[in-house]
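I've put the structures underneath this note.
What follows is calculated from the coordinates using simple rules that are stated; it is not laboratory data. Since the model is a prediction, treat every value here as computed from it, not as a measurement. Cβ atoms are built from the backbone, for glycine too; each structure is taken alone.
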Structure P
Amino acid sequence: MNGTLPELLTPAFRALSARLGQDPLQVQGPGGNTSIKSGAVMWIKASGTELANAETTDIFVAVDRTAALSEAHEAQGDGSCKSTILDPAIKLRPSIETTFHAALDHAVVAHTHSVATITHAISPEGRMDLAEKLADMPYVAVPYAKPGLPLTREILARIKPETKIVVLQNHGLIVCGESVDAVSDLIQDVENRLALPPFKNKTADPANPAPEGFVWSEESWIALDPQTADLALTGTYYPDHVVFLGPALPVRDHDGVPPAILIKGQGILFRKDATSSQKAMLRCLSDVLARLPADWTVDPIGPDAEAELLNWDAEKYRQALAEQR
């Protein structure tokens, strides 16, 4: 650990990370990441680990921030930042989003998959509403891009020295500050401004028994609301849904592959061996769609973006780790 400044991982930083990770309206499963930096050292959540475990498990890795910043600006490396880890004995990979954490010149950075932010950021009307709600805050909006270097490019093209809030279209939220308390307070302010109550009744009790090997999901209400079911079937709205559930939701089983299957008018089936990450992603979809106002339209990320995520080694790594839990 020599030279990695382990003292940066303060109880307050771990507590904030864990609190965000344990709130499904902020982070779902292995999604989201936090970092803390000083000089040339940055500690960041490891890929595939869960922020919820920040106080009980070693989920952070120390990286050479100068080297990671060089990867962020595409001067060297491939953007994975695997070669920037300071302790060669560490076998975990740094988050696939290490480059933007390195590029943001703030001591503490928290990236969440905030349900309130996502609900606004997947909709043209929602993005207009968000712009009004955050008008007096130091924020920028960034269009959808594949996580990793493509997203970092878009962020670097838009941030200013005063930027502390970055809204990611079809993705989530980044909040920066010079202390853990400052970031925590700013997250709460954004969440309070963007809060949307559930408009839909999230209860359902499918009448038919589930077929062999499946159970009915607690989110089966989606299949019973025609408008919501169509949204769930016709598009994918943020990256982690694709990574853990596949594109949109299928209406039938094929080769024993889909973890979740939507049957309109009946419910959503989950395989009995579905992972906790898969269940968390369906919960996220449910939370987003329940809050989406009826007069807001939505923008899926599209088949090209879905294909990029499904064929990406970094996401296959996260999938493999999730299957071990």
Structure Q
Amino acid sequence: MKSNAGFAFLRLIRSPNLLFIALTQWLFYYCILLPSFYNAIPPRENILKPDDCLLLIISSILIAAAGYIINDYFDLRIDRINKPEKIVVEKIIKRRWAIIWHWILSSLGVIIGFYLSWKLRNIFIGLSNLACVLLLWFYSTTFKKKLLLGNILISFLTAWVILVMYLCEFHVHRFINPEYHASLSRVYKFAILYASFAFIISLVREVVKDMEDLEGDARYGRRTMPVVWGMSASRLFAATWLMMLLIALVGIQFYILQYRWWLVVVFSTLFVILPVLRVILKIYKANDSADFHKLSGMIKAIMLMGILSMILLKIYTSWIE
């Protein structure tokens, strides 16, 4: 029984998604952030050390896990319709314990954030962690019911997983210092690049998930895009954002060709650009909840491939100035 509860808890906190968050931050740190400083001429020292990065990753995982718990806590009635076989809260883990675990994990994540703020002399780390906890709470209680607002919020928090890495390195006196400006600027460029990718792909996935959960959302008065605008408009919305992403990705490939980053171009074309094109085509062929569930999985795989491209960037030493 205890074993079943343990597996149920891992399902409740979406352990694969937490591993994805950890992988994203770890890759950005070791493949982009550190090389941006160490490959400078002469090499510069960055602020976020490996043990601090580990603490940042742990705090991100704790806050995300707490967010998943509180989301399922408030979504119980709708989940009985949309995915009854996946329910954990009340069915395996009591509602009282779910809310307790939410506050425990959230508190630990915020405490670690303020510890890093004190250690790195950057108050914004702790404040951003606290803000994420509050936003996830209000998302589950209020924003999720609002047209597009919840989708945009979750997409922003997905992008923030990357942006917070740059925040840890940002100090005004270092930014205006010519010795550090180039390295910080390089980190900023890649942070914006990957965060924008994460935002768009996450926004599309949130809309696809809303199309998948149309029945339960409509029954309980959720003002999601498929409920308010209809399926046709939702398909068009998702496809439009994917087309914009596709155009941007193709433009980036032509830009980096001048640096002869052949592995990046080939990898991005095969595992990101072509799959995005495939999803665009399949959005208009999807008819039922199962089809949209498969689409959601495909979009998540695209996000993973995009994040893994950081490994290839580390291979090249001729960084863009």
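Taking mean count of other Cβ atoms within 10 Å over residues 12-19 as the quantity of interest, name the structure among P, Q where it is greatest. The structure with the largest value is P. For which of P, Q does helix-only ellipticity at 222 nm (-39500 (n - 2.57) for each DSSP H run of 4 or more, over all residues; to 500), calculated from the coordinates, equal -10500? Computed on structure P.
Each of P, Q could give Rg and Dmax of the Cα atoms in Å, but the derived value 19.4, 60 comes from P. For the set P, Q, ranking by mean count of other Cβ atoms within 10 Å over residues 28-35 places P highest. Quick check: 0.35 is what I get for FRET efficiency 1/(1 + (r/R0)^6) of positions 188 and 244 (r between Cβ atoms, R0 = 25 Å, to 0.05), calculated from one of P, Q. Which structure matches? Here the read-out was taken from P.
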